[in-house]
Structure I
Amino acid sequence: MNRDDLSGHFEWFADWCVGTSPLYERLARGVAADPDLLDLASAPPDDRSPAHLLFAAVQFLLLSGNESSLADFYPTVTDHPTDPAERDPVPAFREFCLSNADAIRNLTTTRRTQTNSVRRCAALLPAFEEVSRHASRGCARDAREPLALVEVGPSAGLNLLWDRYGYDYGPGGRYGTLDSPVRVESTVHEGDPPLPENAPPVASRVGVDLNPLDVTDDADARWLRSLVWPEHDDRHRTLRSAIRVAREHPPDLREGDALDLLPTVLAEIPDDRPVCLFDTQVRYQLDEAARDRFDALVAELGADRDLYVVSGDLTASEYEQAIDLTLTTVEGDSKSEDRERAELQTERLGVYQQHGAWITWDE
């Protein structure tokens, strides 16, 4: 990315921060106008977001205990942060970055943007209830087939533990494991999502990621925290609690490309068990060719068994920062020996705010 494009990238990021992170908005505009900071920000490979990585690297170092006047602006580091509208944080940010350039380059070239937004589980809970109903049509709730869950792009796998969390939808009610240290707060804007009193039964859970993060590793856990914007107190609080739960119940994460590993992962699951593949905002990152390859693999894997795919994708709805939640049903035929591919049937379940702050549900 040349300097002009990189500057434009940071201006775009600043616009994205308007109304949700005054600190990052101001810092991003400062980076966009500073040749030295742009040179530092150019270190990541082309397939990664320079702005996300630069700001995460800086916050990572601050959370690690690096002393600097820059810490005065970060709610994650100090109890009484300075308002960037009252004092410009860019000079302190510039000094910190140039003084820690080697450490920042190391982080931005070896780490990735792998946000594990636990509040997206607010959309997954009704989606998995929908899948459970599909998979056990005609069965009483206590006789439902347990689901085998496989997450694509799970980061640290925190969303694989969705049934260990409590859910508070405000006027929409409370659900899930209410004594959990994790309370996922969200709001139902429209529609009537199928929110279950008790989570659908789960038989197994596996995550497949190119670079999974290990929550039992302090540096990986700190990187997860560093990816959350400083002012997002509720997201930080939820993340810290989810990390504690995951350290008690470490998720089964496999390192590699999902297109390569999914056949092996599904082969480990009994043939008569319904499988639910899911992701929260992985699909939109794929180009058209990769989407086609993934869909072809799903059609192949679903030739002789039932598959359900819950996915978050970019939406063209009237909502800002919104993600379409879709369900793809693949009905297999175990009696057919020569069937190579199944048909995919996709429907939109609803829409959720990118970090799960609210959901809507289609009627």
Structure II
Amino acid sequence: MALSDVIVAPETRDLEELAARLADWLSRRLSGASGIAITNLAYPRGAGQSHETVLFDARWDEGGRTREQGCVVRIKPNSFTVFPDNLFDEQYRIMKLLAEDGQVRVARPLWFEEDPGLLGNPFFVMEKKQGRVPVSIPPYAREGWLRDSSPEQRRTLWRNAVGQLAAIQRVPLDGMEFLQGPPGATSGLAQEWDKYTRFARWLQDVEPLPVLDDALARLQSLWPAQQPEGLVWGDARIGNMMFDDNYDVVAVMDWEQPSLGGALHDLAWFCELSETMHGPNAVHGAPLEGMGSHDETVALWEEISGKSAEGLDWYEDFARFKMTCTGIRLGHLRGTPMMDEATMRRRLKV
């Protein structure tokens, strides 16, 4: 099996059986529909590490016409849980709100099923977008369509990606109360801080990790004055964006950890992963000519979002802490060795 054929999915199932179940379910969802057929089921390749996600096409007859809809079903994780917080319902609701607002391009949510009886857990179905994704497996800067693109094409992709990242901060927060955190940490930096301090404690239920406590103490001692409000996407990177042949963004994907934590978290995460994946000191691929530099990304984001990125350094340090927590958890789930403590301490500056 080639690297490009690797399926990265937490769980898999019999797709023929899934097709039959989805067809029966849609027959009850679509009143007046007949001849429902579910075809072309497939797991996405090179992406999707936290939720079981399956692509499919639906076709049915209704009102004397044949209708077709490309779909994606996303199933709530069962045993393979990357994060301590269950935000599955919130993921659907924020995508629905963003689709209605129109500034951020997302796949339109179609149906939500709360009953776990059909597929073993709740799930939702959204429209299937057509395009290309800079996947992580294999790293997009090492091989694939983005590596093979020209510097001018990459520049276009970078500008469009940062444009959508900044557009998230232009969406009004009205109606997003469902994203609030617990009492005392309902929104702003307090919400993201609460989420990841709990994440660190959750990890240490498995094994003691004093490096995480030391990193939190360091970050708290340098608490930032700049805390602009804003929506948090949660995994802001070009690998979670789909692009068309013109290198424009088709969809911003994977809203599984949204919050009202503030505007600078996503920018910091995006910048950190850009450096790691395709920047001058890339460790998972190679530098890609044409992609904007760190300073260019920040400047363009400020221009489009209308917000200041002052104090971003702290948020980038916090992003590295978040990424370290996520990496440790994925290592636990996969049974793979985690980063050694000395490397973690250098990474987290403790």
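Just so it is clear, none of the values below were taken in a lab; they were calculated from the coordinates. Everything numeric here is computed off the predicted structure, so don't read it as measured data. Cβ atoms are built from the backbone, for glycine too; each structure is taken alone.
Between structures I, II, where is Cα Rg over 2.2 N^0.38 Å, for residues 22-221 alone highest?
For this comparison of Cα Rg over 2.2 N^0.38 Å, for residues 22-221 alone, the top structure is I.
Comparing mean count of other Cβ atoms within 10 Å over residues 54-61 across I, II, which is largest?
Top value of mean count of other Cβ atoms within 10 Å over residues 54-61 goes to structure I.
If Cα extents along the principal axes in Å is calculated from each of I, II, which structure is the one that comes out at 67, 43, 40?
This figure was derived from I.
Thinking of I, II, which structure, once FRET efficiency 1/(1 + (r/R0)^6) of positions 118 and 286 (r between Cβ atoms, R0 = 25 Å, to 0.05) is computed, gives back 0.05?
II
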